[in-house]
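Since every read-out is calculated from the coordinates, none of them should be taken as a lab result. From a predicted model like this one, the values you see are computed outputs, not experimental measurements. Cβ atoms are built from the backbone, for glycine too; each structure is taken alone.
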Structure I
Amino acid sequence: MAHPGVMPSGAAVVEPTFASVEEERAHRKGRLAVAYRLFAKLGYDHWVAGHITVRDPQFPEQFWVNPFGRSWRHLCASDLLLVDLDGRLVMGEGAVNAAAFAIHSEIHRARPDVIAAAHAHTRFGRAWSATGRLLEPLSQDACAFYNDHAVFDDFSGVVYGTDEGGAVAAALGANKALLLQHHGLLTVGASVDEAAFWLHLLERCCEAQLLLASLPVRPDRSPPYRALGPAIAAHTHEQVGQHLHGWMGFQPLCEEIVRADPGVLD
């Protein structure tokens, strides 16, 4: 059976399999480095904020993350740090972002199904999250998050403690995305590819929502746009919001980064 979006006569795009844990580790680290460079290219490397992590395939209570204060634009797989859920640096050289540990350790602890998580202070994500409102199902893209995202409305400053990180994880629940009010965006997935693409798509959906929200209301005070109904939104979520769809969305973006500099995987 062809994958969604692939004609029956076309070659199916499938997620990779691995002959060894070492091969899978190298793949995950390479994808993580690519995701950081992609976020930098898209302008998501705001200040020194934001972080992406991926579980180690052999030691699931350890995760790989970027060294704090280093440019995402030049990050390679060999630069990544391995940290355990208690905050100990297991492998690599460099400082660990305290906020990255506080948030990601609790998400990885609470959600064994989450392989990767991404957080960024994106331009439109920061703006829309300040409203404290969920995204509406206004487009096919937005339906990827229909009944699959939540709002964290308990901002109390930079997240440095695991108690605060635990509150973020609890707000995320079983969803794949979280709007952090006054803060930014957070997404998770079964791969780096998926988590990174969902954050990129979520940022674009926040942008579209803000554009529509800026339109004047109608004379009867109704919104100047019409959201999709629950049945159609839920159906579309099944078509565009599953693990494979997020993974597939990342592939052409990954190709651009790797072709520009294959050394990102080293």
Structure II
Amino acid sequence: MADRKPIIAGNWKMNLAPAEGADLARAVIAEFGESLPTEVVLCSSFVTLPAVAAVCKGSGVRLGAQNAHWEQRGAYTGEISLSMLSGLCTYVIVGHSERRQFFGETDDSVNRKVRAVLSNDMRPIICVGENLEQNEAGQTAEVVERQVRAAYSGITAEQARDTVIAYEPIWAIGTGKASTAAGANAVCGLNVRGVLMNLYGESIAQSIRVQYGGSVKPENTAEFMVQPDIDGALVGGASLKVESFVGIVQAAGGK
């Protein structure tokens, strides 16, 4: 197994005004000082990013956007381009299930965004995962592998090194019902990293970090992190509370 530093990303979703986000970031940083046990990314709303960036400057904590448009500019009212995020963000979440479900994102639009993020010297956190109906129908492998192949269409091997993938079984997001650690690892290894191996070869595939997301808590983080193909977590609700998010980061740091 490659030596992949764990990455914990907090997805604050549509929560926290600028002052609230800055306070939360300040509290997280205070817990660790300059000794972060993992790579930590805070993914806040667009309007909160500048305030959080000011707090995180020099701390080692990195920022991520929750979405972006693939065009640099144009008549796309309400959208945010990658050039607007330049200097603020290291990461951009792409293809989150809520974007696919509520805002009509497709495999094609996800791929466009992945290419745009990489072209703007940022790193995409690419979300893939099946819903409950697909899971119960035994379609997990088919759905996840399709999403991975589509997301990486036209992406070179060197570009692929700068990506992160988050496997999020949609039926586990915000439900309190997490996948089993072994089950999540099987998908991350066979259906995510396995596809990457077919696309880019073993060396590249082993260098790409694969996160698990879906009702991640301090109490269950360690059991996911000991799995060989899980390299971190994309954390939703638990990232909104200092104690729970810090606990997840600490648990992941033992990998």
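Distance in nm of label points 7 Å out along Cα→Cβ at positions 152 and 192 computed as 2.2: which structure among I, II?
Considering all the candidates, the number was obtained from I.
Quick check on the output: 0.93 is Cα Rg over 2.2 N^0.38 Å, derived from one of I, II. Which one produced it?
II
I have 3.6 for distance in nm of label points 7 Å out along Cα→Cβ at positions 136 and 200, calculated from one of the structures I, II. Which structure is it?
So the calculation was done on II.
For structures I, II, which has the highest computed value of distance in nm of label points 7 Å out along Cα→Cβ at positions 56 and 216?
For this comparison of distance in nm of label points 7 Å out along Cα→Cβ at positions 56 and 216, the top structure is I.
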